[in-house]
Structure I
Amino acid sequence: MNALIRSSLTALMLTLSSLSAQAATAQKVCVYDMLGAAGDLFSMTKDYVLAMQKFGANITLKGYTDERQAAEDYRAGQCDGVITTAFRARQFNRTSGAIDTLGATTIVRDGKIDMPGSYEVVRKLIQTYASPAARALMVEGEHEVGGILPLGAAYPMVHDRRINTVEALVGKRIASFDHDKAQAIMIKRIGAVPVSADITTFANKFNSGLLDMVASPTIAYKPLELYRGLGESGAIVRFPLMILTYQMIFNKTRFPEGMGEVSRTYWLSQFDRALQFIKQADNSVPPTTWSELSAENAYKYSLMLRESRIDIAQQGVYDKRGLKVIKRVRCNVNPGDPECSTKSEEEWRQ
């Protein structure tokens, strides 16, 4: 009997020791999703958790509807990883954060916006950064990029569809996110007025008439009721100022060795799934709400974004190394663009 008790106690202690070790290695990932735990990204992240169990990760999730709080909780060590937009992730890795820069992934062919081509630039960038050769670029100190996923094109949404040229933007009030200095610089550059906003306030300001224009992906169109700001005279201009991404950042000291490469490869495999959500959101916008740019104005917008991007990079706001990588990919997708015969964004030294 005593032997049986000792054996049972030993088994119990081993079990408790095992559970304790598992608890000690558990990771908490904070996830920003506009709809919190009910959103598509949060749902995708649940599948990610299951997939990463095979590689020794024991992840729990916490949903946020305020990305600022999610990023701050990660920085404070309350989360071992965070998934948020590149605007917030950029503070942890400037190179991957460069994807979400003005016009960096926008493809214009023969005066027309090439959306498949633009998303192909994003896909190839994510492939590039998921490769083993890019690991050094994906690590800054203890922070490692665990994956990148497209969130959707940021389209100009205006309360008056006559605002469809660069010149028409002069004097207009445009939302400028506090945590992205580049937005205010670009807005001032074209003679418009930057109005301070963030992800939690821009929709209300637009819907209440305090803003003439916001830039937003269509996934926000219904949840944030942006159709109220558009009204009967507004429009969504079919020109991607940039293609936004979600990015996962994690503290590499708190995850299994080699987790970064596995994680980045996993999120790359989810690209088409994310693209389906984006297409569904685009298709949810009534056809009459869209406004098409003329070839002349598409070229002007493209040139404006390129010049702004280069100027902002020279001011140290954008990561030059990241922009060099993006230009190579952009010219691989659209080699006929005149910019591909120039040295702009290639001759910089990081």
Structure II
Amino acid sequence: MRAPGYWFNPPERPGHLARSLAPLGWVYAQATARRVARAPAYQAGVPVICVGNINAGGTGKTPTTIAIVQRLQSRGLSPVVVTRGYGGSLRGPVRVNPESHDASQVGDEALLHAAFAPTIVADDRIGGCKLAEAGPCDVIILDDGHQDPAVRKSLSLVVVDAARGFGNGRVIPAGPLREPVGAGLARADAVVSIGPAPAQRRFAPSLGTFDLPLLMAELKPLAMGLPWTGRRVLAFAGIGHPEKFFAMLRADGAEVIRAEALSDHQPLTDALMTRLSLEARASVAQLVTTEKDFVRLPAGFRSQVLSVPVRLEFDDPSALDTLLDRLGLIAKP
């Protein structure tokens, strides 16, 4: 499902659809408020870091989670990721095994996380945390869950796409928010905004008077020794905002002959991939996609598609370290 355009109108000019849907947004916000007001039902025996958001859809939680995993591992710690496994059929709790599980079972995000750290898919986050604690585990990272009070969080990060910010500032269906900005940030320990410097400068003032650390970061492609300049590519992506992936390829010099924007987590069927493969061959172009999409590819097409890995780079990594230091995590000898 594509986010409607009016969700990202300026807050001072939300449009008539946003205004007409505002009462439904109020109902949605009240339901969220009642849910998050519940006391946590479970406190894990290890610190729990929640990487969540206020906006519906993709904001960059997955690369943020991976960046935190790698930062913790660099300290000699053993993090475990707990995720809902969106798009997968397994409700869990189950440890993800990339050799025996596929995206239809555990979802693409869980498979991607499992390449970096032990990952558990669990519809019930309490059950997922209990399985994680069975070890080895020094810290749990919840991928999503800012609006789920079931597990007590030690550190809550709200991830925002700096270019889109909080959209028109209204709650679903009148806008892109799961809850009002003020309510969501009141439970946060920091905001992670993802995007290039111009977008960061535009976004920063929207935090207003909220006294929260702002960690700015940008997604950067990993150097693979493959020059993109002048390379003809047919790009496809089924992520939250696929246009960001296409823009990155163009910025690196690729000649994007066509960009196929798919729905977030859209199944990459044999029929779809056959069509894209034939089009790429006829155009003498290379098929390229994101890491997250690559794990959903049918096995027979993987040799035809290049995956473009990206990693999150923080403007000031020490700011993240300061937050992690609060947890008092010490690696076991």
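Using FRET efficiency 1/(1 + (r/R0)^6) of positions 212 and 316 (r between Cβ atoms, R0 = 35 Å, to 0.05) for the comparison, can you identify which of I, II gives the largest number?
Working: I: 0.75; II: 1.00.
Going through I, II one by one, FRET efficiency 1/(1 + (r/R0)^6) of positions 212 and 316 (r between Cβ atoms, R0 = 35 Å, to 0.05) peaks for structure II.
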If you work out distance in nm of label points 7 Å out along Cα→Cβ at positions 236 and 276 for I, II, which one comes out largest? I
Which of I, II leads on FRET efficiency 1/(1 + (r/R0)^6) of positions 76 and 92 (r between Cβ atoms, R0 = 30 Å, to 0.05), largest value: I
Of the structures labelled I, II, which one yields 3.2 when distance in nm of label points 7 Å out along Cα→Cβ at positions 220 and 252 is computed from its coordinates? I
When mean count of other Cβ atoms within 10 Å over residues 100-107 is computed for each of I, II, which one produces 19.1? II
In terms of Rg/Rh (Cα atoms, Kirkwood Rh), which of structures I, II is highest? I
A value of -9000 was computed for helix-only ellipticity at 222 nm (-39500 (n - 2.57) for each DSSP H run of 4 or more, over all residues; to 500); which of I, II is the source structure? II
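A short reminder: the numbers here are calculations on the coordinates, not readings from a lab. This one's a predicted model, so the numbers in the text were calculated from it and none came from an experiment. Cβ atoms are built from the backbone, for glycine too; each structure is taken alone.
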